[in-house]
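Each value in this text was obtained by applying a stated rule to the coordinates, not by laboratory testing. Keep in mind that this is a model prediction, so the values were computed, not measured. Cβ atoms are built from the backbone, for glycine too; each structure is taken alone.
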Structure P
Amino acid sequence: MKPRLFFETLIPILLFACIPVTVKTIAANPYTIGIFRLGVATLFVTIFVALRGQLRRVPLRDVVRLAIIGLIFFGHWITLFFAIKASSASIAAIGQSTYGIDLLILGALFAGERIHATDAIAVAVAALGAILVIPTLDLGNDVTLGMALACISALLYAALPLLHQRWAHIPDMTRTLGQFAFALACFLVLLGRADWNLGGRDWAGLLFLAIGVTVIGHSLWVRVTTRFSSRVTSIIYYANIPVAVLLGVLLLDEPLTGRAIAGGILIIAGSIFGLANHRPAHP
């Protein structure tokens with residue numbers, strides 16, 4: 001891997017690992033976080049694209065495609081933020097680790113990729129891990145609710161690399177701008193639920209999420225997911241999960257049960273095993 005591509009991959013992974021602990025720390029609710037992050041990110045990316053002379057008209061069919069990407073990105077974010085607020089940064093990070101298994105399944109359903117015996121084993125191992133993490137099937141339990149929302153978020157996020165690759169004829173920054181702008185439009189529908197009565201620490205956290213994670217992290221990640229196969233990017237993505245869990249334990253003193261640790265290990269191990277042994281039908 002070339003040094004530039006290596007750092008383009010490493011930077012978003014480290015930034016993504018900071019999301020759960022930052023969202024949990026600040027007082028801003030999920031609507032406020034989404035609107036602020038995407039508002040700042042959309043502005044920055046629009047200026048960047050305009051300065052590079054790449055702000056051009058997009059055919060209607062591609063506008064629809066960008067709207068689909070933005071809608072899915074909105075769903076991924078809103079469920080992730082609520083997962084973190086409902087439970088903990090650590091549980092949300094573990095729930096996000098189901099991403100790889102989701103990608104295997106979505107690849108088989110929508111990208112013509114074949115399911116092999118190793119894929120079935122991987123799904124079974126990851127499913128066992130998810131069962132271990134959940135203490136009860138009652139959504140009234142904070143851990144169960146947070147895990148369920150994080151798993152939904154992971155499923156939606158797993159769809160994005162497939163769409164970015166399928167519509168790679170749209171320039172990287174145009175897809176990035178479209179993803180942010182249409183997701184912002186979805187959040188603005190919920191503007192009335194946002195709370196802007198925040199302290200200095202909250203605004204600092206929002207700025208970090210908006211500029212550091214969203215503008216820099218997600219812009220780089222769009223490039224990475226376009227250049228690598230979905231299998232490779234999924235394995236790379238897992239590097240942020242242990243870091244996110246560790247930050248939650250060290251910075252927020254979050255309790256982490258033996259069941260949660262064992263379940264998280266099984267989910268990650270099963271996903272990486274399945275992705276590492278998976279071979280697309282159409283290379």
Structure Q
Amino acid sequence: MIGPQEMSWLELFLTYLRSERNLSLHTLRAYHGDLRQFYAYVNAQSWNLGEARSVHIRMFLTTLHKGIAQVTTARKIATLRAFYKFLVRHGYLTHNPLEQMRRPKLGKKLPIFLTLEQIERLLQTPDATNDLGKRDRAMLELLYGSGIRVSEMVSLEVSDLDFRASLVKVQGKRRKERLVPLSDASITAIEAYLAVRPRTAGNSLFLNYLGTRLTSRSIHRLIKHYAYVAGLPCNISPHTLRHTFATHLLNAGADLRALQEMLGHTSLVATQIYTHITLDRLLEVYRKSHPRS
């Protein structure tokens with residue numbers, strides 16, 4: 001059975017993820033949910049965490065609902081592996097039952113991105129004649145113009161902007177800082193927003209109507225609203241603008257290494273997924289243009 005000490009391990013692990021790995025609230029919720037589900041299973045089996053071996057982990061995975069997506073199974077395995085690795089590293093346990101367990105192979109899912117005409121429609125949707133419209137136009141221009149993550153954007157401070165150098169300082173995953181170029185359009189939109197932004201609201205860049213920092217969830221809702229108004233697909237999200245930024249840059253001939261730096265990817269492999277999209281575009285142009293195609 002799960003005892004008080006083992007319950008404390010869960011809180012210690014979540015604190016570690018939050019403070020040292022700087023994970024987003026959404027990711028923390030996923031970790032928490034996976035571990036609570038695992039704890040419930042362990043309790044039902046009347047054994048403790050230290051007794052778990054790989055066979056027990058596989059038994060747990062088979063008890064999950066049928067039809068569960070492979071990506072969800074892979075995430076649960078990654079959660080448990082990270083949890084047990086944490087327990088072993090800190091001396092709470094001596095064995096990680098997931099050390100040799102492989103995650104299921106996942107098919108590569110190409111990112112959704114907008115065409116130039118679609119992104120232009122989206123950027124023009126906010127009503128820039130009022131204060132909130134100026135703010136929303138600035139957010140959209142910044143997401144598309146820089147390719148930063150929505151979690152990175154909501155944490156921005158006014159002091160992170162350097163209009164003279166056309167750069168913004170971003171704190172990415174694991175608190176790794178990088179400088180990202182600002183487009184002329186995003187600078188113009190942000191300056192228009194700053195002119196109407198309440199000056200007594202602290203240093204947070206993007207504020208809600210109460211004068212406090214906007215959340216990622218609020219920005220998700222705003223983008224879905226503007227996508228609907230613009231007549232675009234309903235599955236558009238802040239990450240769609242990041243994908244669109246990367247795809248449009250590569251289509252225009254940008255260097256893959258430079259794109260990796262701007263996106264804040266630690267590995268070039270993560271950036272290379274966009275080459276599949278640009279190759280598809282290249283083949284499309286070839287077939288339309290070559291006389292013997």
Matching task: -18000 is the computed value of helix-only ellipticity at 222 nm (-39500 (n - 2.57) for each DSSP H run of 4 or more, over all residues; to 500). Pick the structure from P, Q.
Q
As an exercise: percent of Cα pairs over 36 Å apart, calculated from one structure in P, Q, equals 11. Which structure is it?
P
State the single structure among P, Q that was used to calculate FRET efficiency 1/(1 + (r/R0)^6) of positions 129 and 273 (r between Cβ atoms, R0 = 41 Å, to 0.05), giving 1.00.
P
Where does the value 16 come from, among P, Q, when relative contact order in percent (Cα under 8 Å, 6 or more apart) is the thing being computed?
Q
Computing volume of the Cα convex hull per residue in Å³, for residues 137-264 alone for each of P, Q, which one ends up highest?
P
Label whose coordinates, when distance in nm of label points 7 Å out along Cα→Cβ at positions 161 and 225 is calculated, return 2.1 (choices P, Q):
Q
Kindly point out which one of P, Q the value 24.2 was derived from, the read-out being mean count of other Cβ atoms within 10 Å over residues 81-88.
P
